[in-house]
Structure I
Amino acid sequence: MKIIIVGCGRIGSKLARDLSLSGHQVTVIDSDPAAFDRLGPGFKGEKIIGVGFDRDVLARAGIERADGFAAVTPSDETNVTVARLARQVFRVPRVVARVYEPRKAKIYRRLGLQTISPIELGSDRLADLLSSSPLETVVSLGNGEVHVINVEAPAMLVGHSVGDLAAPGEFQVIAITRNGKTFLAARAMVFAYGDLIHLAVNSASMHRLRTSLGLQ
């Protein structure tokens, strides 16, 4: 994949290195030449000096051929402006903007712009750790609307079927790990002691899921 990253700060540089090591064609744009020092001598991607909302700079970066685009400068306004330009004008298939302010991030999501808020994600993760929640979030999808989580089968579920732990459109069991082996879940399967249950759940339905698991 060809990926363009605007902003070579701590997050942008790490993202660029990781994607490059994974075999992607990476181009990094930053207005400060010194910022590229964060990429290290082993970085094999392209570096372009300029601002991300300059169309000539984006053209030099090959935005018309880009598969993905990330705006991760220190400025929320710049990130949103550049991301909207990439999405609406150049039709890049995958565009993500980092937005520090959670309130702004939610507004932009409603406008159809995919955003990531480090403050929001970090706060949610810290809350999970501090509350010792038995629900382990493995990955969050989209803008955090859907989570894939793991939970050890509570005693109240043992002997019940997978179909008993489902709320259409809210959460459902997708797999079970038992005795070291993981398999896709069927509605008729019965939970056993020691099962690790893997579920997909809407973020808005976490409270109902906890209730269904007897964790409230």
Structure II
Amino acid sequence: MPTVRAVVFDIGGVLEVGANGREPTSASATMVAAWESRLSLLQGELSDALDVLYERGLLGTITEEEWHERLCAQIGVERRHLDVFVEESWDLYLGQLNQELATYFRSLRPVHSTALLSNSFVGARGREKARYDFDAMTDLIVYSHEEGVAKPDPRIYVTTAERLGVLPTETLFLDDVEEYVEGARATGMHGVLFRDNAQAMREIDVLLRSARS
């Protein structure tokens, strides 16, 4: 087994978790439905408008300001109402820090290079830096909205490895979405599917020890 020189973690659902310990945005449907009622919109009207704009935010083909303006136009609400919704949405998106796993992730340096690889939304870097200062936690952060490509596209995994100065075969990747773990494995990375902290740390430690032996 090749030496593992770099470890890459997903963010949402791994380092950022909701009250249930999972992906924070899993609660977004409930929040959106409440806002549809609050704004006197038809059921599904806000949800559908968000879906239309989602991929553009994911791949960064739209600015934050453009996203705000287009969403306002699509649902026909005043910007002041949207601004409150946006802030509540970001609060949900960011969740809370998975402290135990964050401490473990930090401990992997300097023996291993580390990176965060996220299917993100335009604006995520600034907000995550303000709340969690991920830049101080890792050597590299790769966001889909800045790259114009998202997991499980192999290009984003290869780009992450290249920027860390390692081969995909020398990289271990942790994510809570099986499709994204399989995408990493397809490039030659060692993939671990996150279920809970104890399981993830145990499996990572086993792979790191195997790579050293």
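Just so it is clear, none of the values below were taken in a lab; they were calculated from the coordinates. Small disclaimer: the values here were computed from a predicted structure and weren't measured. Cβ atoms are built from the backbone, for glycine too; each structure is taken alone.
Going by FRET efficiency 1/(1 + (r/R0)^6) of positions 29 and 149 (r between Cβ atoms, R0 = 41 Å, to 0.05), which of structures I, II comes out largest?
II
Quick one: helix-only ellipticity at 222 nm (-39500 (n - 2.57) for each DSSP H run of 4 or more, over all residues; to 500) came out at -7500 when computed from one of I, II, so which one is it? List each step's numbers first, then the result.
Details: I: -7500; II: -16000.
Only structure I yields this read-out.
To which of I, II does the computed value 3.5 (distance in nm of label points 7 Å out along Cα→Cβ at positions 85 and 181) belong?
Derived from the structure labelled II.
I, II: which one has Cα extents along the principal axes in Å, as calculated, at 62, 31, 28?
The value was obtained from structure II.
I, II: which one has relative contact order in percent (Cα under 8 Å, 6 or more apart), as calculated, at 28?
II
Out of I, II, which has the highest value for Cα Rg over 2.2 N^0.38 Å, for residues 117-164 alone?
Checked I, II; max of Cα Rg over 2.2 N^0.38 Å, for residues 117-164 alone sits with I.
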